[in-house]
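Asks: Following this line, the structures themselves.
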Structure I
Amino acid sequence: VRAKLAEGGFDTVTFIHSETSTGVLNDIAAISKVVKSFPDTMLIVDTVSSLSTVPVDMDANGIDVMLAGVQKALALPPGLAVFAVSEAGMERAKGNPNRGYYFDFVEFAKNAAVNNTPSTPSISIIYGLQYILGEIAKEGFAARQARHAKTNAMIAAWGAKHGFELFAPEGFRSTALTCFKTPEGFDLSGFIKNLKTKHNFLINGGYGKIKGTTFRISNMGNETEATMQELIDAMDDVLGAA
């Protein structure tokens, strides 16, 4: 990142904190430290599957725009995005006459000041967000993050027992989901099909360059040790019958 930024010509760095197609948790502190050494460069971070599952300190990491959809870590139906903008990010937006309307932070701030939105919002999902934020407050961030770490460890242990290698390298693994490599000769499509047919569980067989050679298991949102154990038992049953 530093070498590329040193070439010049960049005003923004964007990256995904917890990357859900690979199960990689990027080092937000290390990347932000590099970006902050280039004062005119903004930092935008997608936290769709890390928001509330791991600590994310926007101010300490100098994040200018932190955003997320509500459909992953917050366990709501898709249809709403949430974001926060730093003072520097807001000033940059104010100075851009071609910032458009849909992503106009200045317009959002103006409306937020009077408890409104620039256009018709997804009201039902906003009520859902209000509920889930209340549940997060009851559980507490530390407990929520510990729950994700524990359920994630359950899945990692299950994979190790069956000889599935983790896709993400040590030290860079998300606690919101796990991506496994499939060993040579493993019938992934049959495993996914039988899991759905026999137990009504649906897991993803990867996409893009790693489609068919990986599969992912999510433990994010409202999953508990009990719900993850139910999935583990179902997967054991399918593998045992294979």
Structure II
Amino acid sequence: MRVSAGALLCGVFLALAASPLVAGQAPATIEFRGENQAQWELVPYRRSITVSRGEVFETEFTIRNKSEREVLAGVLTEFGPPGADSALVHLGCGSTFSLILKPGEAAAVPASYFVAEDAPEKIGTFHMSYTVYSFEALSPDPRQVGRQIYASRCATCHGKLGRGDGRIARFLDGGVGDLRPALRRKADEPLLDAIASGVGPMPAFAPVLTVMERQALLLHLRDLGRVAP
């Protein structure tokens, strides 16, 4: 089930944690705004802050599921005014986030950005907004739950079909290998252990996925293992 766009779309202007200003550089002000909707709320960490160009900053917002069902929430980053999208640069796997949230659950999402040194000085104030673009209930079908979890937490590295061609795979040291041979070769237990504890650069998912969610993810991984090379 997908709620209406009118219930979902709103902006949050997010602040960045400050680094010391550099002499001779024009400072930039980052402003944010939060909104509270019937199904969810987005809460930025600060109201506004002044930073220097050419510096890296840490930032964070919290999204809360106010509905009575478990959902997959998608959050998109938007920038303003015109020209700010090239001046505010995200450091990491991209400026789109997906989170699985249980009823009443809140999750803090940290991210790193910097204001480019050549950002137009005529832009003294930047706006950085996070907009919910999808708020979809998780299916009771375990395989569908596994597909949703894989899409939100795994595909950016492993790729849609597990081939290791996710959009950030090339940025990881050594790249990301094709999952499918291991999925065809390994038993359930070592695969569930890898999901729970992490392997190499892959984080441990035991803190964020329940046992049932990890088992649902394994069902989808088994389906990927049956896809022809």
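Bear in mind these aren't lab numbers, they're just calculated from the coordinates by the rules spelled out. Please read these numbers as outputs of a predicted model, since none were measured by experiment. Cβ atoms are built from the backbone, for glycine too; each structure is taken alone.
Asks: Out of I, II, choose the structure whose coordinates give helix-only ellipticity at 222 nm (-39500 (n - 2.57) for each DSSP H run of 4 or more, over all residues; to 500) equal to -6500 when calculated.
Replies: This figure was derived from II.
Asks: Quick check for you: by distance in nm of label points 7 Å out along Cα→Cβ at positions 69 and 117, which of I, II is greatest?
Replies: Comparing I, II by distance in nm of label points 7 Å out along Cα→Cβ at positions 69 and 117, the maximum is at II.
Asks: Here is a further query. Can you tell which of I, II yields 3.1 when distance in nm of label points 7 Å out along Cα→Cβ at positions 165 and 221 is derived from it?
Replies: Only structure I yields this read-out.
Asks: Right, something else. Among the shown structures I, II, from which was the value 3.1 of distance in nm of label points 7 Å out along Cα→Cβ at positions 125 and 173 calculated?
Replies: Label of the source structure: I.
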